[in-house]
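Have a look at these structures, which come just after this line.
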Structure I
Amino acid sequence: MLRSLFALVPLSCEQAPVATARPLRTIAFGSCANQNRPQPIWEAIRDTSADLFLFLGDNVYADTTDPVALQAAYDRLGQIAGFRALRSSCPVLATWDDHDYGVSDGGREHPTKSESQRVFLDFFGEPAESPRRRRAGVYDARIFGPAGKRVQVILLDTRFHRSPLKYVVALGRRLYLPDPSPSVTMLGEQQWTWLQGELRKPAELRLIASSIQVLPDISPAEKWMNFPREHERLLRLIDGVESGGVILLSGDQHLGEISKVLRPSGYALVEVTASGMTHTRGSLPAPNRHRIAGPLIENHFGAIVIDWSSPDPMVEITIRGEDGTPKLSRSFQLRQLSPAKA
């Protein structure tokens, strides 16, 4: 019983236990944390008294096919006092993006991806018997809280199985293009099947973490719309959720913003991008026709606060600066975030 409620403590850094019985009220999240840069932001994250912190990817910057070098990057993160303090007081769950996966903008072609997965799982204290140790990829899901106050956290892996990207080179950089081929994949069939099963489980709120953005569709950067069929497949799968609301969480783009799309059934599909805990963009952000708040171009993290006291709970989304000051904010009633079948 004890093992089912708590994650094991990793050797590299003490980890607060991951309890699943208590309702979550505050969830903090962020991405793009270079272990070689100052990281004062952890103090502000601790000040939120978060019940859970989610790492959305680029948790370290390694860009290497050498597992020893990747391990060294994680060791550096594990030695940062602010991160250690957060981890001892707040459970941390994570997925990865390209720089901690090992290849910039990389996908299934990464030659040492299985070794990268092992280093990742070791650092984040995944138990030896965890299903993540047997899967190809680091995707995972947890449900927190009692019936009526359940939050499901789904961590997607958009790297391990992802098909190569279609691109052109302009002004010395890659510009990614949509690839409508039915043969390309973002998640791989095994992960798609798993995700469909997870979305059938009862929950009042679902947080779906994707390392790359889902809703923005006109940027030349990496995004779900690089594969339009996969993008539509994900949205239709979310549309079919039969219980609970959905919020998408993403990173990668070195900016903070909140996006919203009204789906055909009338509910609001909201995405929060929190990207840049240690550094942000050096150029203007790409246009995003679905943006409702932002962009924020300074170091930041995201937070979701849930007020379970009312019959229709209120969900507040904020993007906070390095000192914890709220910079962007939007609030939604849970029913606004719920597909029509919910």
Structure II
Amino acid sequence: MTEGPLENIHSPVLLDETVDSLQCRDGGTYIDATVGLGGHSEKILHTANNVRLIAIDQDADALDAAKARLEKVCDNVTYVNSNFSAITSILDEFDVGGVDGIIADLGVSSPHLDRPERGFSFRFDAPLDMRMNPASGDPTAAELLETLSEKEIADIIYRYGEERFSRSIARRIVRSRETGEPVKTTKQLAGIVERSVRRKKNEKIHPATKTFQALRIAVNKELEVLENFLNDGIDVLKTEGRFAVITFHSLEDRIVKQAFQRFSGKCSCPPRMPICICGAVKKVEIVTRKPITPSEDEIQKNPRSRSAKLRVVRRIADQTITP
């Protein structure tokens, strides 16, 4: 386990840009849907007075660390150990009718990557777990690799990792378990990937990166819950409320971009349709026509921020799009 307080080993990505985009106002209610270690939340609490903050995280350890940090700043914070896809029921439980802003940082935090027992990283030899909430009872990455077919494994690695050697990797995973050596550790999986992937000269990214990403997404159903969260999040925002989402890979960013475009009233009818019949409704104004990305200075200080993209929308009163 990494030594030292958790809050000392994690730098919030796009901190100023994200909190500034919310335009926090005194007395507002805000949701940090992935509070992590509380960096973004702390800045929110310092930005406006008499704020009510709802801090959500499915990782109980991270939530405890955030609580220890934020209690020093504000006593009007509600801590919820849950997935952000439950945002509607969470607000119902605490009798919150609407919120003035939502932030979600979709990245895997440094503590996840740096704590071997979580099984997220190929830098350590550890059980292949990868669950954001280890107490969930959901299957681990190792259990998925032991039960899924070769095609199902290849599809996961290709779809979620965009790995062109997915079939070769899946073939070796299944061959290994058929010979009595199921893939149970991060080192085993990384070794299989390295033997399956043909690397380009001078390639800096580890060959197992895409496969580990793909399995993490599958284990935690990240893209599925993201869709639900975006749909429900828009509906709990008050008029003029802001929704800010930080993504770290193309699949997430595509989902957020397309959802925000849909919420902005973009027609989804087939191109040759003579009139609009999709029932498009404009619910937001897009604040960031192009995503905000980290500065070179931030990337140097925190290399894990290099792929981050911030997209923001502003809630408006619903407007039906007329054909």
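Every number in this text was worked out from the coordinates using simple rules, so none of it is lab data. Predicted model only: the values in this text are computed from it and were never measured. Cβ atoms are built from the backbone, for glycine too; each structure is taken alone.
With Cα extents along the principal axes in Å, for residues 69-172 alone derived from the coordinates and found to be 50, 35, 31, which of I, II does the value describe?
Only structure I yields this read-out.
Out of I, II, which has the highest value for Cα Rg over 2.2 N^0.38 Å?
Looking at the calculated values, the largest one is II.
Of the structures labelled I, II, one was used to calculate distance in nm of label points 7 Å out along Cα→Cβ at positions 157 and 213, giving 1.6. Name it.
Structure II accounts for this read-out.
Here distance in nm of label points 7 Å out along Cα→Cβ at positions 61 and 301 was calculated and came to 2.6; which of the structures I, II was it taken from?
Going label by label, the one that fits is II.
To test your reading of the models, identify which of I, II gives -12000 for helix-only ellipticity at 222 nm (-39500 (n - 2.57) for each DSSP H run of 4 or more, over all residues; to 500) when calculated.
II
Have a look at I, II and say which one yields 3.4 for distance in nm of label points 7 Å out along Cα→Cβ at positions 77 and 205, as calculated.
Matching structure: II.
Output the label of whichever structure in I, II has the greatest value of mean count of other Cβ atoms within 10 Å over residues 133-140.
The structure with the largest value is I.
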